[in-house]
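What follows are several structures.
Nothing in this text is a laboratory measurement; each read-out follows from the coordinates by a stated rule. The structure displayed is predicted, hence computed values, not measured ones. Cβ atoms are built from the backbone, for glycine too; each structure is taken alone.
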Structure I
């Protein structure tokens, strides 16, 4: 990977880790350590409202075992379809949504390529990688550092196939 690469760690929040992401914490932390060794910026997305929990609920905090060295970026709300790390809906009605701070941060850092890890490979990780392509970035999803939640009707392999067909590298 090049120096113009960033790592995006998607939604490693207590709520998501507790429902199937426990197995990827170490792999995600390894990716974070590698990114820092390479001098890459690291961004952590945090869904502001994935469900009906209060916004300050501990379930929405980043997991305590996660190596949070980087910038935390709000995104979402997932409960209303804001799955991509690039989306932040203001909640002011139809058409009031917009980009999260992530796009500007990547641009300011001179990033042209992103590596995406976290939860869930078949929802928010996939949406973030696809939106990165739409915004002109190359995108790689590290399969061993992502967790699936069984959201794709065709299964996990179908979700991976769709990512690859869209132009996302999956390794």
Structure II
């Protein structure tokens, strides 16, 4: 009788420990999924901001806009943007280019932890010396992102057809 009681307590203790282990593993799995979702949202938010910076440009704020773009760049895109920064500022200022737009749609096409690729559709109204009344334009971008120091930075940016 005593052996049966000890065995019953042992079985109950093992069940409790087993349930605790399963519960802990499930909690870790849920937390990992929440972290992946948060990472994907952060990458997408960074991509949206960069393409918005590209279409929200004005001669009065071109310096700040280009600096924001440079601050969000990494990898091969960083020196490419640095090389083109002065030309962008010059064209915007000389031609009095003003663009105001919005991100119509954006989504991640892939994500693997420290790298992500986003696609974004953007609408903008562009005015300049040649078109002072403004022209509607639509753009589509592919934005490659890389996580660096807990921040998502653009490693490549392409116009897509």
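I have -18000 for helix-only ellipticity at 222 nm (-39500 (n - 2.57) for each DSSP H run of 4 or more, over all residues; to 500), calculated from one of the structures I, II. Which structure is it?
Corresponding structure: II.
Suppose you compute relative contact order in percent (Cα under 8 Å, 6 or more apart) for every structure in I, II: which one lands on 24?
Answer for the origin of the read-out: I.
If you rank structures I, II by distance in nm of label points 7 Å out along Cα→Cβ at positions 9 and 73, which sits at the top with the largest value?
II
When mean projected area of the Cα convex hull in nm² is compared over structures I, II, which one is greatest?
II
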